[in-house]
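Each structure below is given as structure tokens.
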Structure I
Amino acid sequence: MKNPIKGNRIVKDYTFALRLLGFALDTQCSDACSEDEKESMIIYSTSLLKYQIETVSDQHEVDYLERCNAKERLKKGLRFLS
């Protein structure tokens, strides 16, 4: 099996954490089990995005994160978990 971590990013895609967090935050749940899964996805994606913001070095990735308001979305994820 190939390692999905490439260049310190999951699946070599710097959009992944931000997209996953957005998806998780926008998901509507209809039962307790789904709510637990949603919370887990928010925890995982928030951790990934926080790490990404702290370690970013590529200018294209920096521009992407700024353009997509990554720090504001990260705050949303952290507020959801509070």
Structure II
Amino acid sequence: MIKVGDLVIVNSKMPQIPEFMGIVLDRIEGCVWEWTVVEIRSGDYVPCSSEEIRVITTERQAESWERKQTLKKILDKSKK
């Protein structure tokens, strides 16, 4: 269950927005984009649906996701 204030991973359906970590800011009733999430790194507000959001429940999940993102960046740089 998603609640305001939850730390989440968002796998956005919009191609210009990659997967990111954020905090749930607001819930909008009756909309396709049911949740507003604040991206942690940039501070941007991103509208999201429930299907795009995965709630982080432990510190280990957050650390694992951060390591995965760092590894992706390293691999992307090595391909260039």
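None of the figures in this text is laboratory data; all of them are computed from the coordinates on show. Please read these numbers as outputs of a predicted model, since none were measured by experiment. Cβ atoms are built from the backbone, for glycine too; each structure is taken alone.
Okay, here's what the table says:
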item: Identity of the structure behind 4.0 (criterion: distance in nm of label points 7 Å out along Cα→Cβ at positions 43 and 59, calculated), options I, II; result: I
item: Structure from which 1.3 was derived, distance in nm of label points 7 Å out along Cα→Cβ at positions 3 and 35, options I, II; result: II
item: Structure responsible for -9000, with helix-only ellipticity at 222 nm (-39500 (n - 2.57) for each DSSP H run of 4 or more, over all residues; to 500) calculated and labels I, II on offer; result: II
item: Structure responsible for 30, with relative contact order in percent (Cα under 8 Å, 6 or more apart) calculated and labels I, II on offer; result: I
